[in-house]
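Structures given as C-alpha cells follow.
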Structure 1
C-alpha cells in the first residue's frame, strides 16, 4: 500500500470523514442541541414548526408595510413566552420601543447594546456572544441588513458582499453560537398591485437563497377597492406570508394579522 493511502487511513484531522453517528455526537458536544422556540403566535408556530437555533430568518416587505412593526411585535411575543432576545435596531430609535414595553409593566427578557456599530461584523458577533453569556439570549434581531455593510465597499460588488454577510450571519452567528437570527431586508420599489416575495428582495438574490426562512409582511386593504377609488387600510390588516421555510417545507402560506394598539397580532 502506498504511503499516501496509509496516511489517509490513519488521518484524524478536523475535516476527516466519519460515520453519521460520530458526526451528530461531535456536533452535539461542540455546540449543544438545536433548540426550537415558540413565538406564541400559534398559527405562525405551526407552519414554521417553531424557530430553531442555527437558522437565519429573513423578514421583508415593501416600505411602510409593517416589517419593522412585525419584528417588534415578534420580540414582544417571544418575551411573553420568556424567550430572551438581543435586539440590534439600526433602522428605528429603540428607546421609543422600549418605552412602550415599559408601559406594560412586564419584565421582558430583552437586551440591547448601549451603542451600535455599523459595518462591523466582528463587533456584532462579539455582542451576540456577550448577550448569550450574560443573559442566555438565544434569539437575535437585526434591523436591517444594509447597516452591516462596510460603507467603503464598492457598489459594483454589492450583491456578492451581501451574500458574504448572509453567509457570515448563518455560519458565524446562527450556527457557531447556536442562535436564531432574524434579519430585516428591504424590497425593491413596489409595483402597482404586486405582492412582495423572496424574489423581489432588493440588491441581491442571495438574501433569499442563503436564508433558512423568508417571511414577507404586506398590508392588506380593508375591503376590495372600488374601481377608481383608493383602497382603505384603516383596519390595520396585514398579510404575513411564509415564503420559504426550508426545515418545515412550508411554501407561501399566508396568515392574517391586524394592528391592535402598538402591535401586530394574528386575527
Structure 2
C-alpha cells in the first residue's frame, strides 16, 4: 500500500475531511536518509540503571530508570482521568505538580498533589502556561525534577519553549509523543529533528513503547508508530550505556487492552538500519 493510500485509510477511519487530505497530499516528503538518521539518534540505550514500571498496569503506567532517590518533584501535565503514575511517586514521598484545563481536579486525592487548572503550552494566558512559569511559581526546592507529559500533541510547543537551564534540571523525562508519522513529511521531520536535537544534547533515550491504540504507519523500509511513550535519562546519571535490541521490555503492557500490543519496530533499533556514521546534527 502506498504512503498516500495508507494515510488516506487512517484519515477516513478518524473522520478527517477530504479537504485536509488534499492539503496533506501536496506536502513534500522527507528522504529515507533523513528518516534513518532521525531514528538512529533515537535508538534506545540500556544503561546501568534498570527500568521500573511506575503507574498502572496499562495506559497511565510508564517505564523509567530506577533513579528516583533525590528527585524533589514531578511535573505532570495532562491529567485527564488517570493519576496512577503520580500516585506511585507520591507513595515514594515525591510531590507531584499536575496541570490540565480540561478537568477540575485529579481523579485521585493526595496531600502531595498540587493541581493547576491550566493547559501547558508555549505562552501564558488565562488557560495556558509555560513550563518555565509553572516551575518558577511552584517554588520547588533545589534539586533534580521529573517530567511526565501526555498533552495530545502540544508537547512540541512545550519542548521548543522550555529554557535549556530548566530542561537540564529534569533527571528523567517521559513523554507520549503524538503524530510521529508526520516525520515522513519535510515539515513534520523538521519539527521532530529540532525537538530531538534539543533533548538529545543532555539526554539519552532509554526506552520506547508504542501505544497500540494506533497501528504503525509504513513509509518505504520504515514502520512508524504514530503514538509512542519515550523515556529520556539525563546523560550524567548513567555510568554506562549500549544499544538495546530486545523489545518489548518485560514490564511493557498494552496501552489499549482491547487490542493486541505490538513491539517497537526493528527499524528503530536494529544495527542493520542504523548507520553510526550519520549524525542527527548533519541530517
Comparing structures 1, 2 by percent of Cα pairs over 30 Å apart, which one has the largest value?
-> 1
Thinking of 1, 2, which structure, once FRET efficiency 1/(1 + (r/R0)^6) of positions 40 and 72 (r between Cβ atoms, R0 = 30 Å, to 0.05) is computed, gives back 0.30?
-> 2
A value of -7000 was computed for helix-only ellipticity at 222 nm (-39500 (n - 2.57) for each DSSP H run of 4 or more, over all residues; to 500); which of 1, 2 is the source structure?
-> 2
Comparison of 1, 2 - label where mean count of other Cβ atoms within 10 Å over residues 136-143 is highest | 1
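Any read-out appearing in this document is the output of simple, stated calculations on the displayed coordinates, not a laboratory observation. What you see is a predicted model; the values in this text were computed from it and never measured. Cβ atoms are built from the backbone, for glycine too; each structure is taken alone.
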